[in-house]
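In what follows, structures are represented as structure tokens.
Throughout, read-outs are computed from the coordinates displayed, never taken from laboratory work. Because the structure is a prediction, the values reported are computed rather than measured.
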Structure 1
Amino acid sequence: MSLSEQVVLITGASTGIGAALAQLLAQRFAGIRLVLAARSVDKLETVATLCQKAGAEVLALPTDLEKLEQVEALANAAIAQFGRIDALVNNAGYGQMGPVELIPSQAAQRQFQINLLGPMALIRALVPQMREAGGGRIVNISSLGGRMAFPFGGLYSASKFALEALSDALRMELAPFNIQVIVIEPGPVSTEFFDVVGQAVVETVATPETTPYRAAFAKLKGLEKQTSSRAWTAERVAEVIVRALSARRPRPRYLAATGGRFLLFLMTKVLPTWVVDIFWQRFYGINLVAQDWQKAHKQ
């Protein structure tokens with residue numbers, strides 16, 4: 001079935017990769033039906049209007065993935081409107097940055113709720129319908145952080161590692177029903193991701209400048225500039241997702257990062273762990289934490 005004949009549900013569709021994907025599908029596949037979900041009502045309506053003007057039939061449903069009853073309502077409303085969902089793109093997510101020691105339990109739970117448990121609930125709600133329809137496609141948006149962990153990204157990577165493991169299991173379990181499961185792994189992307197990261201840090205670590213990690217927190221503010229030269233646009237990542245949705249035999253994983261394949265090979269297959277540790281410690285300023293701590297205790 002051509003994508004122009006399909007019903008595609010996209011979470012996190014109000015900004016970034018989700019919004020770019022929705023508009024790309026609407027522009028490229030005339031007659032496609034889109035179910036767009038996100039928390040921001042105003043931004044979601046703006047994206048929905050743009051997609052409708054491009055020729056798509058759109059159902060916009062404000063949804064908070066933290067609330068499982070809303071996730072179930074999203075699945076039910078989508079099926080009630082269009083009769084089926086052919087492809088699900090679990091795109092909604094965010095990064096809870098900060099040292100594991102300082103992240104409150106409530107923030108850790110929210111990270112897993114949005115990045116893992118919400119997508120899992122939506123998958124569980126849609127799989128029976130996909131099976132009855134003869135098949136479907138599930139695309140889970142992970143990250144290079146779902147293959148490599150780094151300082152200050154422990155909770156984020158843990159949630160994405162878990163999403164990848166869930167995807168691997170689902171890929172095997174759902175194969176008998178012609179339901180294909182695909183993982184997309186973006187690297188740095190020019191979106192509001194770092195703004196959300198900064199807000200999450202402020203909300204969870206009220207005074208980072210007073211913690212033992214203050215030197216690394218200071219460097220974190222400039223991380224976006226460090227990665228900007230290698231960052232992809234949301235539209236470029238959306239092109240990769242469209243390839244995954246269109247392929248007759250999609251790959252289990254698609255990298256969406258400049259030099260991503262080489263980086264993964266180097267960091268996970270070639271370099272010894274202690275070298276990788278030193279690299280990430282320097283990149284995220286953990287070496288500055290050690291210097292700052294030693295200096296403070298000599299005084």
Structure 2
Amino acid sequence: MSEINHYTLTWQCPDSSGVLAKITQCLFTHGAFITETSQYSDPYTSTFFSRIAFDDRNLTVPIDEFSQAVENLAQPLNMEFQLRNKENLPNIVIAVSKDDHCLVSLLTKWKAGVLPVNIVAVLSNHTNCQSLAQWHDVPFHHLPIDKTNKPQQEAQILKVLKQADAELLVLARYMQILSDELCIKLSGHAINIHHSFLPSFKGAKPYHQAHARGVKVIGATAHYVTADLDEGPIIVQEVKPINHTFTVEQMKHMGHDLEAVALCHAVKMHAEQRICINGSKTVIL
């Protein structure tokens with residue numbers, strides 16, 4: 001028996017009658033065997049979103065020819081789509097500063113085979129995590145930054161991404177604000193973890209802000225990076241209840257777990273093509 005290949009098709013387009021039927025008819029005509037499907041029609045933006053998993057057990061044409069058929073269908077529908085073989089894992093680069101808890105979780109899940117990505121590099125403005133990256137046989141790039149070299153340092157970040165053929169930059173507690181220019185270049189291809197339950201407590205020291213307000217729940221938010229600080233489309237949020245007895249340090253320690261869980265979940269969903277950006281929000285399929 002020939003090996004069965006599995007594919008994921010994620011797409012979105014202006015909503016109109018019959019758009020799903022047209023795509024599924026294309027799949028049926030070419031012998032694609034659908035194994036999973038999810039969709040959502042947003043009544044506020046009049047946009048249709050869909051994710052379809054299929055295999056080629058009955059495919060009647062080469063996958064490149066099928067992809068061209070989807071491309072031909074996409075043009076009149078004004079449709080954006082991504083078609084990927086599930087074995088073609090996306091390359092990601094992780095950016096980190098001094099705290100390593102999110103990096104540890106990403107590396108551990110990747111090595112365990114439960115995070116469907118290739119971690120091709122780790123970059124940092126410090127050397128604290130160098131030995132950890134090297135222990136996992138991941139190239140480490142020390143890119144120090146100060147007030148005088150931000151443009152040059154960010155150019156190096158782009159160089160690392162290009163050389164590693166990476167499609168996603170993961171900010172795993174990378175405690176630097178990216179320039180507007182870099183945010184625009186990485187639009188939809190950079191995920192950040194913020195250590196608060198956004199939109200509350202943006203910016204620096206969110207646990208201190210939360211403690212000062214006496215919150216009863218703390219959280220962490222994984223979101224796509226935009227030029228507006230901590231306001232990118234939210235992907236995943238994790239929360240834990242607390243009470244008045246918690247100190248700032250206790251909140252930080254509890255938050256470490258929330259941050260790692262939320263970030264790993266967001267990266268996994270991105271890799272599985274489950275996220276569609278819908279203006280300032282996301283649709284999770």
Structure 3
Amino acid sequence: MKKRNESTIMFVQDCGMLLFLTSIICGVILILFSSETYAYQNILMLFLQFLVGILVIFRVRTIATIAAAFEILLFAAYKLYMYFSEAHIIEVTAYIWPFLILGCLAGTTMFIQTIAQLEEINHLLNRQVDELTIVEPVTGLNNLKAFYTELERIMALSVRHNTEFGVMIVRLRYVAELKKIMSTSDFNKIRQRIAVIVEDVLRIEDYAYAMDEDGSVGIIYFANEAGARVLRKRLIERLTDREEYDPVGGEHIRMDFRIANKQYVNELEKDPINYIRVVEGEMAYDV
């Protein structure tokens with residue numbers, strides 16, 4: 001159905017462009033084959049054609065329609081006045097110009113309107129893709145939206161099965177300073193390396209998520225407070241080891257991190273967003 005709609009829109013768009021070009025070409029032909037008596041008149045009418053098309057291109061179709069109607073009425077009034085007052089014969093080309101102006105208006109309107117429809121379709125598709133995408137492209141970890149979704153599910157399961165788990169956030173210090181001395185590609189390599197290190201340290205049942213573009217990683221771990229301390233110690237040892245960054249050329253840069261964690265307590269944290277905020281609040285104690 002979507003393919004059929006897009007095909008119809010493209011067909012209407014082609015017809016609109018064809019109608020516009022035909023109107024302009026016919027106007028040029030009228031100028032080339034008209035006598036000198038009507039040369040300036042026909043040039044003016046061609047200019048008015050362009051004016052209508054430009055107004056439509058700038059998405060002011062109402063003004064373009066009013067302008068086209070005014071041009072046709074003014075031209076008809078002028079020709080009738082010359083016919084009755086000066087006895088000038090109305091030439092055959094004078095009957096063609098109103099149709100050329102209307103053709104230009106209709107053609108550009110069809111073309112611009114179909115472009116707007118295609119833009120709307122593309123915007124909708126892009127929004128749907130964004131909504132369905134859960135993988136952060138640089139690190140390969142699931143993104144923040146997936147973090148919230150999975151955390152909400154695990155919180156519900158924890159209440160049902162009395163499972164003990166917690167959330168840990170790993171945040172890179174001095175991000176602004178690092179971005180100043182490193183290119184975007186090099187900083188992205190550091191982010192990728194941080195993600196690899198975190199996944200190496202975690203157990204299979206734990207989950208890691210990319211929280212932002214500054215290298216922050218959120219972790220859902222299934223352990224008690226003692227197990228969280230062990231995990232935190234291992235992360236600090238691996239993440240601050242300069243040799244870990246040899247593959248991405250960051251061995252000469254000191255990597256420093258803040259890490260905070262909080263065990264899940266059903267009575268205190270009911271919402272995943274608030275829960276993550278509570279964990280982020282623990283960062284204040286890691287100085």
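Looking at structures 1, 2, 3, which one was helix-only ellipticity at 222 nm (-39500 (n - 2.57) for each DSSP H run of 4 or more, over all residues; to 500) calculated from, given that it came out as -10500? Walk me through the numbers before you get to the answer.
On the way: 1: -16000; 2: -10500; 3: -22500.
Among 1, 2, 3, the structure yielding -10500 for helix-only ellipticity at 222 nm (-39500 (n - 2.57) for each DSSP H run of 4 or more, over all residues; to 500) is 2.
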Test item: volume of the Cα convex hull per residue in Å³ calculated as 153, pick one of 1, 2, 3: 2
